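Undergrad: Below you'll find a set of structures to go through.
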Structure 1
Amino acid sequence: MELKKILKQYWKYAALAAALAFVFMIVYSIHYDYHYPYHTDEWQNIAQSVIINDRGYGGLMPYFSSENQAVDLEMGFHFFLSELFLTTGINFMTDYQFLPALFAVLAAFILFVFVKKASNFWTAVLSVVFFAGLRSNVNMLGLWFFVPLTLAIPLIYLLFFVFSESIEKSSAKLFYLSLLILLALFAIHGSSAVFAIPVMIIYSALSFGKTDKKFRKHFILSICLFAIFALALAVIFWKGDVPATFGYFKSLFVFTPEWTSHQKIFNLLDVYAPTSFLLACIGLFCTINPKKRIFLAFALFAGLILELFYLFQISFFAPYQRVLYYMFLALAPLSAFGLSFLVKCIMKLPAKLKKLSRYKDIFVILCAALILVILAFHFTGYYETDKDVLLYHHIENPEYEALKWVQGQYGSYKTILAMPGISTAIYPAIKDYVITIIPAHLGGGPGNIDSFFSGDCEYKLGFLKKYPSDFVLYSEEINCDFLEKVYSKAVYMYKVNL
């Protein structure tokens, strides 16, 4: 009997390990044939982390030689990355590809613990599998990329887990731990923290009656602390007068579609499988259970913000694309709740109807088939995305080899003129400056780089006088007297001699 119990426990561990391994494999799969970061935000976050290691934190723009300041609202993420580079010695050009999958596994494990506490082991495993199938693209981001949102995901689950435990147990220690997690979330990804606060308030309203008077005093104290924190932020980001300061904070909490260059609005059922969404709706009724109310608060608030956006084209607390992903994070466990409930209902039929009792094994097979079919639908189209939000490559091996060569020959802190995509990867790769980058959270630069490469030598000369550069990197040969070819292996590197 003891052996049977041990084997049963090991079977559970094996199932969990398999689910987490599946999360890693499917998230990492986009890097099977491309081993550099994909997203512009990934490159620019790496650049901000590299400059911290190189010159300390000063809010400097890493890509340009001038001492331009860059407002950094995600400094916690950049400090985390810089420390990760320093302590582990990883080469982000070759190893960064593994970070999205590793932190997806971390988030999935926290979700497993969260759901297991609220429900049971197998429902928690199912939530991990539904989580693995969450879509990603360059507009709404997601598990495919290691950006502040990606690091925020495990913290969001951890925050809601610890906060719900603090309310359920009236634990002041857990409550203050949840506030510390919230502060960490603010430093890493402010939008996620701002979005999490109303969820916590909704859950508190649903569950506050369970807490004792002593705990409520801590809650009131935290509100006072939060008011002081908000006042401190107003002082730190004071813009000279009240209207300007109010306008600045409004820009941090109210978002229109123009917030991003990809003004794409997604149909929820195009990016989250309809069968899984139906299960999530069933699962929503399971959240009446006090242990699951935090999932109800999470889904209701995300759904409310999405509905307001679809009605008025304005998103509150976080940009529409991020709210859509928060909705995914809420739907994954709800789908698991719904599927678990459905399976339980089916498995109860042989016990309730004597005529069916002899077919119990058939019902087990039927439930297993149902789970497999639903999960197959959940992952159908996992790699499909609209043509305007396809993955793109900033740099290929030939460009990287050329950059490493010029660094070995001439050192760092030169200025290299290249196309904006490659330029976005240059500072992270070799700490060289550029003329322009792809616009993202760090802005861009001159938008006429294409004209430099298409123009004649006279135009190129005038351009280089206006935007002084030490080297030019291009995929084709350039025949101008002032450009000395110093490297020619699949791509060309030219030394500028003016």
Structure 2
Amino acid sequence: MKLDAAERRGDLYPDRHLNVFVPFHGHVLDANVTRAVVSTLRWARPEVTRDFVVELAGVEPGGAGGPWHFDLHASDYEDFHPASAQRQVVLGISVDGAISPGLPSLDDVDKDGLLAISRAGLPLPALLHEMRRALSRPELTPDDVATLVHSLGELEDGSIPDGWVFSPAAGTCVLVEAKLTRYLDAYQLRRYSEVFYDRAGEAAMAGVVLRPWSAVARFFAARRQDADPVTAFLCRQLHDYLDLLGLAAFEGFRPYDFDPDAAQEAIPKFFGFVRAVREKGNEAGVGLGEARPAPTGGRLTFADMALPGEVRLDLTKDGVRVELRVGDAPGGRFPGRTAVDALLAQTKDGERNPLSALDKAGADKAGALNVRVERLSAAGPDGEAWPALETYSGPLDPGAFGDVLAELRRQHPVPGARPDATGHWRRGTLSIDRDLPRAALVDQGPAAVDEVLRAVSELVKLARALAPAPAAAV
């Protein structure tokens, strides 16, 4: 971060830990996020809490609408019982603001057994398998399991909500259950109604209100310019905190988003950026398919499954890398090595150059791109592979692209070839990418989405040029 930027924009602090809500050392993240929300409401002007109850909890307070009281986890107020409030709400907040569709009620399952499985330290595929087996639910998804694991840990401590916002004078109580997972657990929400509101049966879910984190972020974002300076400061800080956690709609990159020491903390926000690129790209007719997270960023498939490979967006310490990767995509019409097989067969190992028809303007655009060929090694002819060697790297010259394909063939033996001397099966991947510097992205707001989308659009056009011919014509 430059000093002049810090002097011009005091809100562009260089270290995320200078945000008042971000601890400098480890913490239980979802508990800290709930604390940040409740603390902001407590210290902001009282009208903000009333608006929060109306807009997000969906209830109109009675009386004078206050005074308001706040607490976390097990309430320390001895002379207040939530069941005495005329307006009773359980406010569930998660990434999607929705109930997990695959989880059964935990009333009739072995909760202790499920808790033991969740704490066995299993990798995700094994954990998913064991949870599916234990619940007899083969359709259980990783998002369902993440919700279940979180709920089991909290239920072990008792049915205690994460936060409290209430006013006896207003006859209103809002119990807050906040998760950083995609979904919420209906069983857990119902238990809060049963325990604290003395409700039973279908009535237990009658007062449950669900909201996504993006709606919470929008609520506080709208108050960043409040006339009360304390309220404005806290709402700015809270929105920044939700933003860096990827819980707010993407508004722009901050200097600390590219901090290599906190790269994994920045990935959730970056994936929100990937989704924003996808959404805007599809509004413009680019034709992008599914977005999925990756350890260093996000992956975008093509809406046209005949296109080879996928687009990768990766967060680096220097900016954002936008890459067309052909040869190890997990899906599409040409998954894995089959995309390279088809490309080489169609071009006769580079004798026919699929990029030769690019006009001068297109060639100039492509000249800002890099092209790479990598050799991968695998334990078998198909399946997972790992990088072994980069054998070609340089600026993309459409006129000489046949040479790139010839090198790709050298690293990618024809299907059915035998393993090499090390006993591994070799195959190649093709990569065309552009690195966008962070100086062009920080503090640019939605313009950063446009900048990356331009690069994505170029790569989609190249993917169309590289697309293998239809099966009947091959």
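Every number in this text was worked out from the coordinates using simple rules, so none of it is lab data. All values reported here derive from a predicted model rather than from experimental measurement. Cβ atoms are built from the backbone, for glycine too; each structure is taken alone.
Undergrad: For helix-only ellipticity at 222 nm (-39500 (n - 2.57) for each DSSP H run of 4 or more, over all residues; to 500), the calculated result is -21000, so let me know which of 1, 2 that is.
TA: Among 1, 2, the structure yielding -21000 for helix-only ellipticity at 222 nm (-39500 (n - 2.57) for each DSSP H run of 4 or more, over all residues; to 500) is 1.
Undergrad: When Rg and Dmax of the Cα atoms in Å is calculated, the result is 26.1, 93; to which of the structures 1, 2 does this value belong?
TA: 1
Undergrad: Can you say which of 1, 2 returns 3.9 when distance in nm of label points 7 Å out along Cα→Cβ at positions 379 and 403 is computed?
TA: Answer by label: 2.
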